[in-house]
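For reference, the structures are reproduced in the following blocks.
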Structure P
Amino acid sequence: MIRINLLPIRQIKKRQRHKQEIYVFIFSLLLIALGIGGYALILKNTINDLNTQVATLTKKKASFQPTLKLIEDLKKEKKVLEAKLNAIKLLKKNSQLTVRILDEIAKRTPSNRLWLNSLSQTQDKLRIAGVALDNATIAQYMKELTNSELFTAAELANSSQTAVAGRKLKSFSLSLTIKKPAQEEETTEKNKSSKG
């Protein structure tokens, strides 16, 4: 007897293959979902750790704020003190120069022929006003001052005749340019060359 198999084997095998593919696909999806879920969990833990570190660092930063404020206050105070020290140095330097100028004027002023009424200094300009016996005395005085190592360019601002105690004298005013002392010029040159 001959048996004939009428069952559709090919179709059954095809269906089984499709079922296997569906199972494999579902299994793959589950694996991918588990992988994504695991990675998401790792990321969540990492984010939580980072948030904890940020919170800790923020607290530390807040604890350092008084120290940082103190440092800023000290920096401001240092700037103020440096400005005061620079002002003191400038005053000391200018006071020494003023003493030298007054000494030089006193040495070069002929007390029996010329008398000073006023003396004023503005930065590197010196203005002198006084009375002299005659124009020659004024000219000689200007020459003496320009021969000094402290002054240059003596200029007569005005000269006029005036009466003092019944005598006719010459009233005058002149201006001088003050030279920088040699040591100060060297320091200025060194500063310029170091900056350039």
Structure Q
Amino acid sequence: MEKKTDRRTRYTRMVIKDALLELLKEKTFSAITITDICRIAEINRGTLYLHYKNISEILDELFDDALKKIDSVYASVTQEEVRDYSCGYPLCLFLRKSAKYQSLFFSSELRTIAVERMVKRNEEEFIGSLRRQTGQSDEALRALLSFQLNGCFSVCQNMINLPDDQWETIRTMIDKSLKQGYEALKRK
């Protein structure tokens, strides 16, 4: 039976993660220290170490939290065309609505980790489905998904502040292009 986490523990973990997100707006991940996090979170080192072993563990939990939220956005998307050919749509939508996580996903230092986590998360559904439809190897399809996600991060970061109508126009154009590419891949 899973132990319930009390409200104080949840709150402390939240302020620690929020502190790391705040610091990522100012510093690179490798430049952030435990002291920095404790200062922003207004806690002492002992309290932080009661909850996390190190900064990487905080980062892992932040990615887990964000990916769960992205999954809920993905689940709310009902258009089959968007679901099938726009792996980045839920991500971009999430980042437009959740400024809190932008520093995590827009950090050039953390981009590789973000892409790897998202590829792993989409491996079964996205790669498995395309493997059955195209006959391509998992390695090739992982590379394709990594390419698509890197592009999605870059475009999303560059257009994050555009008005919704302009963002939607660009997103639709990219999705049409992706759809054509995937359809061509299926015909081979």
| Quick one: P(r) over Cα pairs in 10 Å bins from 0, in percent, for residues 107-154 alone came out at 24, 60, 16, 0 when computed from one of P, Q, so which one is it? | P
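Here distance in nm of label points 7 Å out along Cα→Cβ at positions 35 and 179 was calculated and came to 5.5; which of the structures P, Q was it taken from? Intermediate results must be reported in sequence, preceding the final value.
Details: P: 9.1; Q: 5.5.
Answer by label: Q.
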| said: Matching task: 3.8 is the computed value of distance in nm of label points 7 Å out along Cα→Cβ at positions 27 and 147. Pick the structure from P, Q. | reply: Q
| query | Of the structures labelled P, Q, which one yields 18.1 when mean count of other Cβ atoms within 10 Å over residues 19-26 is computed from its coordinates? | reply | Q
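Relative contact order in percent (Cα under 8 Å, 6 or more apart) was computed and gave 13; which structure, P, Q, did it come from? Working shown, then result.
Working: P: 13; Q: 21.
Label of the originating structure: P.
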| Rg and Dmax of the Cα atoms in Å computed as 18.6, 59: which structure among P, Q? | Q
| request: Using P(r) over Cα pairs in 10 Å bins from 0, in percent, for residues 11-90 alone as the calculated read-out, with 17, 40, 21, 17, 5 as its value, let me know the right label among P, Q. | output: Q
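Kindly point out which one of P, Q the value 0.00 was derived from, the read-out being FRET efficiency 1/(1 + (r/R0)^6) of positions 51 and 139 (r between Cβ atoms, R0 = 35 Å, to 0.05).
Attributed to the structure labelled P.
Every number in this text was worked out from the coordinates using simple rules, so none of it is lab data. Not measured: the values here are computed from a predicted model. Cβ atoms are built from the backbone, for glycine too; each structure is taken alone.
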